[in-house]
Structure 1
């Protein structure tokens, strides 16, 4: 399938503040731009991380920041952290709140802390009018229960690294959320279920993301462990293959979707 060299892509979820990029960040950003990835959302996972993401976004065109506390770090959250994150969120380069949610897989933070600060963050994002970047893993329905118990017709967000079943997908779409697709889609065994579901996602709800430096897609994973925004093109090409749609069409749609979700108009 021929691919245009003029496709413009948006990596809707990466962690460029991660220490693995410390020595070659500028080259990493340029490598992304060289393959058409001109916009990137670099995602905060705690207060220090959120400060770094905003600093990166301030100093680089095409980079945007989110602020939030990851469920792994929920036990370290408190009112002071929340107040500081809310202050950071007033900056024009901050276009989302997150990564927040529930992760009952590794349980790095107790469930009660995860739930408390997930709810607090959802309500604060609602108050600020920011879309949410959601993380959900093995919550056995609790993630949806919390969101449905705190309804807000104006709430918007993306389910990052979607890996649920068809019922989960339907529930997320009913809530109006976007669905983030990572390099898992390209992995033969691990991505089989996801490949079966992505054709069911409306084109206007699709986002592509790397989660860099994690979840390196094929074929790059055979050469390097570190994922980076440039590799989101591999996600896009696999998505086009699975959905039997043109890469250029999907590139335009996913970029427009990200810009709409994150309220980016320039």
Structure 2
């Protein structure tokens, strides 16, 4: 059974269906158990495709898949209006659509998934906000693409989903220095916990602050830590610590009904 996490700000609209899907409810096994939706993993491709079909059907999509771009940690966002062949996926880290029944989404395994909707306009978006994308402007571009389609900025709701949290996200001093040099206010997103040798970065806090600057309607944060919650989420950092060799990807998806 699929057990997606839903945002209150999006769930109350009958024409918006969404979910931050966990590891539960799929057919994959081993380190990919069970709802691995990442075709870029070394999982059995038939299992991955079945998992993605289950997500699409759960959302009531008109096709048995979810459009997810070929993610490259960029600020790039694409507009989609139909399913895209998996051999020709656009390289981007966000997608928006106004096509009813078309499920769009992004894949994560520690980075921040953000889902957007202007229910009145019937326009939705999904963004993959790792630190590179968030700093580079993927959230800004997702909102801009939605507005270009006809959304109104002051009506757009955003929801921040599960990602790695500060206590589990150690980074280098060069990373901290670069962000603080860009904006001294970014120092607020770093701290060194007791016993730690390096700074830790507050990724969901940084994402929330970037969203606040976009003058949208609502920002929900329903984020849980992917690194420390092994029973519910895949995590790149956990896989590295465990020397697992590979890892699954959870999907966050949304559509206009």
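FYI, it's all coordinate maths here, none of it is from the lab. These figures come from a predicted structure and were not determined experimentally. Cβ atoms are built from the backbone, for glycine too; each structure is taken alone.
Of note:
- Among 1, 2, structure where Cα extents along the principal axes in Å, for residues 15-54 alone as derived comes to 35, 15, 14: 2
- helix-only ellipticity at 222 nm (-39500 (n - 2.57) for each DSSP H run of 4 or more, over all residues; to 500) from the coordinates reads -7000; which among 1, 2: 2
- With distance in nm of label points 7 Å out along Cα→Cβ at positions 79 and 239 derived as 3.4, matching label from 1, 2: 2
- A value of 20 for relative contact order in percent (Cα under 8 Å, 6 or more apart), calculated from one of 1, 2, originates in structure 1.
- A value of 51, 41, 34 for Cα extents along the principal axes in Å, calculated from one of 1, 2, originates in structure 1.
- Value 12.7, 36, calculated as Rg and Dmax of the Cα atoms in Å, for residues 47-142 alone, assigned to which of 1, 2: 2
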